[in-house]
Structure I
Amino acid sequence: MALEVINITCPGCGAPVDTSAKNCKSCGRPVVITTFNSVYGMDMKDLNQYKGTYQKTLEEHPDNPEINLSMGMCLLKLNAYDKAEEKFNKAIEESIDNPEAYFWDAVCLLKGKRPFIQTRQIVDQAIDLTNTARMLEDRGIFSYFIAYLKYDYYQLKRLKQEPSYEEELQRASSSVTQEDIRMLAEILKIDGFDPNLAI
């Protein structure tokens with residue numbers, strides 16, 4: 001299904017653009033946020049500018065999956081987990097084939113807290129969402145996140161889970177980067193993963 005192309009103002013500079021443009025021709029910044037890397041290094045001024053543009057756009061196009069995903073990324077960066085989760089869910093509802101929406105929705109479920117203190121239902125739901133993302137696109141960071149969930153919840157509570165966190169970690173090791181791990185740890189508000197999870 002082709003995504004609807006809508007006219008918006010560039011969140012970076014305010015120039016007229018549309019959502020088919022990856023980057024603004026005027027300032028070169030992203031028009032639509034498709035990965036968390038795009039908002040990861042933004043300062044609060046830029047982040048609020050992007051959030052404001054997306055909020056205004058969603059007033060006219062509330063079902064647009066790209067803008068909902070973009071808004072979800074901004075809200076996640078602001079630690080507004082419940083609101084970000086709503087946007088990721090809306091993005092999934094409108095376009096079921098975007099692995100980013102499933103993955104970041106799973107991250108939001110933890111609300112910045114360790115899996116160990118979550119309910120089993122929340123951890124299993126996060127694993128299921130991340131597995132869906134991985135079925136759409138097999139990325140090392142997805143397997144790494146599943147390994148972390150399984151280690152911090154199942155392994156530390158001495159509960160059996162197959163495949164094990166070690167198997168998930170092995171699957172992740174071929175393509176996850178230290179930068180991916182560092183960014184995920186920061187988003188999850190973890191000072192550092194257990195040394196057993198080092199790649």
Structure II
Amino acid sequence: MSNRPTFNVATALTWFRIAAIPAVAAVFYMPGEWSRPLSCLIFSIAGFTDLLDGYLARRLGQTSKFGAFLDPVADKLMVAISLVIVVEADTGRTPLVALIAAIIIGREIAVSALREWMAEIGARARVAVSPIGKAKTTMQMIGLGCMLYRHDLWGIPVYQVGFGLLIVAAAITLWSMLDYIRAAWPELTEREPVS
């Protein structure tokens with residue numbers, strides 16, 4: 001793994017994902033029936049790069065500490081900003097949409113703080129990204145894409161399908177957070193030595 005923040009195909013895809021975030025928001029709020037489907041398309045392409053950049057980094061030997069830092073930042077920004085958009089655009093003003101958004105964003109803040117603290121005490125590996133976390137991100141991306149699309153498609157209530165997936169993602173989010181807390185619990189409950 002390289003220490004220098006090199007510019008390569010994998011990091012270029014991650015930067016593209018970050019650059020797509022304001023594009024998703026801008027297109028979503030444009031007038032016209034095409035705006036929300038196009039916003040969903042941009043979001044979906046950006047979400048697909050999340051799978052692609054990690055694969056290419058490993059395949060092409062382009063893994064780096066900078067890439068390992070930037071990738072989750074891009075994911076969290078995409079999810080958080082898209083959640084804010086769907087909450088604001090929720091025509092039914094469903095409190096559950098806001099609650100789900102609060103759970104997901106709150107979990108990201110809590111786990112990021114936990115990982116930072118664990119890194120400070122040299123136990124970062126105990127709260128490394130797990131397969132549960134990857135499943136959670138995938139579910140969030142698909143659910144949010146459906147909610148951004150918003151229109152029914154071939155008789156399928158796409159928004160409701162996306163909302164259902166987001167509820168599942170929120171449950172996985174809480175589960176994975178509890179899993180991280182359980183892994184860190186011995187350090188969290190360790191008594192400070194008396195000086």
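Bear in mind that the values in this text are calculations on the coordinates, not laboratory data. Everything numeric here is computed off the predicted structure, so don't read it as measured data. Cβ atoms are built from the backbone, for glycine too; each structure is taken alone.
For the reader, a short list of remarks on this structure follows.
- Winner on distance in nm of label points 7 Å out along Cα→Cβ at positions 97 and 153 once structures I, II are ranked, highest first: I
- In this comparison of I, II, the computed figure 1.7 for distance in nm of label points 7 Å out along Cα→Cβ at positions 57 and 137 is attributed to I.
- Percent of Cα pairs over 26 Å apart derived as 39 - corresponding label from I, II: II
- The greatest value of Cα Rg over 2.2 N^0.38 Å, for residues 73-160 alone among structures I, II is that of II.
- Source structure of the calculated read-out (helix-only ellipticity at 222 nm (-39500 (n - 2.57) for each DSSP H run of 4 or more, over all residues; to 500), -16500) within I, II: I.
- Top of I, II by relative contact order in percent (Cα under 8 Å, 6 or more apart), largest first: II
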